[in-house]
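There are structures below to look over.
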Structure 1
């Protein structure tokens, strides 16, 4: 394949734009496990908004600016206390969030096991499931 000099800039620009979108605005994840079944089936592709609650750099734990908070019942993606990623419905408890209410309660490892999750551990809201 021959790449012309002008195309290099376009390809590099598209690559950089894709990375910026993934790290700062939208992300895609593949669901694992049955804790949110039947709303989210294993293998489903989740579209996540990273900017819905605020702005943070991908390598930072805390938000630089927060402009919104999760609302009760929203499905969010967050870091668990062990550092893994999880998807659950949330309920606010005075600035911390109880991540229970997995749609498949008996199969759900959630805040009933590890406690409330700080707001800064919430990555974003699930916008769509495919």
Structure 2
């Protein structure tokens, strides 16, 4: 029977290729926030320091890039950086309201309510 599962080495090679590609895209198109966003997501599971740098760049240099807030806030939540997560959830919610993006607003509010329920004693 054929094994459909990729080996760990193969998956790491694929991730390395995606990372290299995204880094090249950032060099070519430094004003496109999507490339930083995609690279942050690539690093989120394997190199939290790099992911954090990229999320910081996103929210500071591209403050109107709404997708960054959901992912960044949840990243900080998972890393136990709850004050930073709280700030980013609220900034994202405010931006989604300003942009009239109902779907992202619902997603941010839903995730924020879970965050608040799990960290209620901290705030």
Structure 3
């Protein structure tokens, strides 16, 4: 496995733990629809939250959350529609981004709630 994949997996684990500490209930991790993956699907009270996790080992090129461009948002939205159809969820939804930076053994996490809302 490549180093960037290892960093990504560590970041997603840290993100899931972060959300659980905030009271979120994790429903799925790495749920796939066609070629798109929903990193984390969680419930916060009665709101279904689709969380995109972006992990980097530093800020050399850019902050992680900037990687969630409009094309990525569209793919996540389409996967979220498929997930809601499969799970029969008809309540509130939200799209969040968790920006995770790994420095040594420490994770620095920024949580952007309601980061985008694309085409629903």
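Each reported figure results from applying straightforward, stated rules to the coordinates on display, with no laboratory input. Everything numeric here is computed off the predicted structure, so don't read it as measured data.
Out of 1, 2, 3, choose the structure whose coordinates give helix-only ellipticity at 222 nm (-39500 (n - 2.57) for each DSSP H run of 4 or more, over all residues; to 500) equal to -4500 when calculated. Don't skip to the end; give the middle numbers.
On the way: 1: -4500; 2: -25500; 3: -10500.
Going through each structure in turn, the value belongs to 1.
Hey, Cα extents along the principal axes in Å derived from one of 1, 2, 3 reads 48, 38, 26; which structure? List each step's numbers first, then the result.
Values: 1: 57, 32, 23; 2: 48, 38, 26; 3: 41, 30, 26.
Of the structures listed, the value fits 2.
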